[in-house]
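Given below, in the form of structure tokens, are the structures.
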Structure I
Amino acid sequence: MIHKITGKVTVIGAGFVGSTTAYTLMVSGLVSDIVLIDLNKEKAEGDVMDMSHGISFVRPVQVVAGDYKDAAGSDIVIITAGVNQKPGETRIDLLKRNTEVFKSIIPEVMKYCEDAILLVVTNPVDILTYVTQKISGQLHTKVIGSGTVLDTSRFKYLLSQHVGVDTRNVHAYVLGEHGDTEVAIWSLTNIAGMSMELFCRSCHKCDGACKEEIFDQVKNAAYHIIEKKGATYYAVALAVRRIVECILRDERSILTVSSLLDGQYGIENVCLSVPTIVNEKGIDTILQVPLNDEEHRLLKKSADTLKDMLYQIGV
């Protein structure tokens, strides 16, 4: 049976990221129905009441707080739920606890939404995308992680500030893990078809240097934001909205989402981010863009790091 796009989206988890994502989708005009699910039903209900009071200012949309059964018929189920790291807790211990959370969530989702695309946002997103794939048994094309879509946006923004052009005219990728081993693909970075170095020389706006400094800002952005305000949620909600838009509008846009690799770049049986054509079916095509030797080495190192984490949590 072919699933027809209805414009219904479910968000699981009404924390900072989940509630901001639901709000961002509400004002986007992309969706017709939003279901917000959380263990803390009063929190979800409060968020829905707050959002609903502004519905007269946006395109028609229905927003409800519900249970898993209310998610039935969703085109996309966005998972932002998870536990926070305790003081002194290791990353692996946190991973194990979030894996247990997903073991309780995913079967309930599949009970009512067997045709939906599953979009994982909870961190560490690559590991939990893989966990979701294994638990759900869903087609690998229909399990997507938000991956490095946000990291790539951060990279473009910081480059645009450096060279003094519109962010939308900077073309660049951050690939691999959404985390410490992510890789900036400088060999493909371009502005108006020119490498950053060539652009800078021709326009005399910068010296083309500072690569390491710029990428450090990209990689550590979340740490700095969390230090200042406790959590990141505005930009990630916009990144999720962009992925949802791409799916619901069948755009066939190229996004650096996380998905299961099966031999691409010499990597298999792990989820990480590479340039991917995304359409109404989810993952359409994983592109194998040309990387230089060092970028390829770093991408494989990122994959090995993720595989080691999966091994440590017994997945």
Structure II
Amino acid sequence: MTGPGGIDPDALPIAEAPQRVSGMRVPEGWRLPGKPADLTPTAEDAWRQTGFLLADDLRLLETGLPLQARIAAAGYTPAARTMRMAAFASLWSRAFISTSDAVVLVRRGGYQSALPLLRQAIEHVAAQAQLGSELDDFRRWAHQAYARDHEARAEDVGLGHFFGGEAIATDDALRPIYRAASDFGRPNFGPTALFVATEATHARYPLVFADDAFHLGWAQLLLGWALRVEARQLHVALHLRELFPAAEALRGDAETHVRAVDAHLAQPNRCRLEEYADTSGRRRHLLADFRRRPADASRHLLL
């Protein structure tokens, strides 16, 4: 199949994609979206308790996301304004918004709704990490994209299938989160019980339909995942100095922030995910220090 002008994209040498980057609008700063006006009473309480009990998590996120925006803005310089830069920035933009939106859902008690967004953010961060060695895939898509499909009477953008599976598999920080976010987000019975009957035992199943009440364990776990994703994105961006030539002072701020995230998430008594292999060698998810309220007894749950 040939692209516009009779180009065979599969035979293309390594070359810049044909589109011209006319500019990139980047927010001057970034703040997490404010409290929605129509929260249920339980979601309102979740918003309040999250802001009080996990203020340090939110503070770190509100530091890291603006740092991302400032580094991304360095790609606007004329020397960096190429389609290669655009390939990374496009995926970065999606990871950025997914992370920010997931945090808002966590703050309002929408824990299960945040899972697909965190999983999506990981996929887009990992795609950037893998894109460096597979940039020809983007170039081939770009050379075909936006041609006219006369049979469909449509502009043929093309899917441009790409997935950073290898980057996820080799990332010790993101791999367990990605596996858990995938398993917890699907209609598997165990995670479903943790969302709708969080106090369940072998003897009772206290179902709460559409539960959006505050849960310290879920809030700590998911905000911790958001921080891991956000810090990993900064790590990837700092290794793209040619495309995002941020000032040394800004790069230093980002490195300091990543260290602060690592130290914060290493604190004891925080709900966390651990990889666990049972006697048959099967990989499972272990949730440690999982509790609804700060005064509750700590629970360890195996899924």
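Nothing in this text is a laboratory measurement; each read-out follows from the coordinates by a stated rule. Note that this is a predicted model, so its numbers are computed, not measured. Cβ atoms are built from the backbone, for glycine too; each structure is taken alone.
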Quiz item: A value of 0.10 was derived for FRET efficiency 1/(1 + (r/R0)^6) of positions 81 and 281 (r between Cβ atoms, R0 = 35 Å, to 0.05); which structure in I, II was it taken from?
Solution: II
Quiz item: Any idea which of I, II comes out highest on Cα Rg over 2.2 N^0.38 Å, for residues 57-200 alone?
Solution: I
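On distance in nm of label points 7 Å out along Cα→Cβ at positions 49 and 233, which of the structures labelled I, II is highest? Could you put the intermediate results ahead of the total?
Working: I: 1.7; II: 2.8.
Structure II comes out on top.
Comparing I, II, where is distance in nm of label points 7 Å out along Cα→Cβ at positions 105 and 241 highest? All intermediate terms of the calculation are to be shown ahead of the outcome.
On the way: I: 2.1; II: 3.7.
The structure with the largest value is II.
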Quiz item: Taking distance in nm of label points 7 Å out along Cα→Cβ at positions 33 and 249 for each of I, II, which is largest?
Solution: II
Practice problem: Determine which structure produced the value 31, 23, 19 for semi-axes √(5λ) of the Cα gyration tensor in Å, calculated from the coordinates; the candidates are I, II. | Solution: I
Exercise. Name the one structure among I, II that relative contact order in percent (Cα under 8 Å, 6 or more apart) of 17 was derived from.
Key: I
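Using helix-only ellipticity at 222 nm (-39500 (n - 2.57) for each DSSP H run of 4 or more, over all residues; to 500) as the calculated read-out, with -13500 as its value, let me know the right label among I, II. Could you put the intermediate results ahead of the total?
Values: I: -13500; II: -16500.
Attributed to the structure labelled I.
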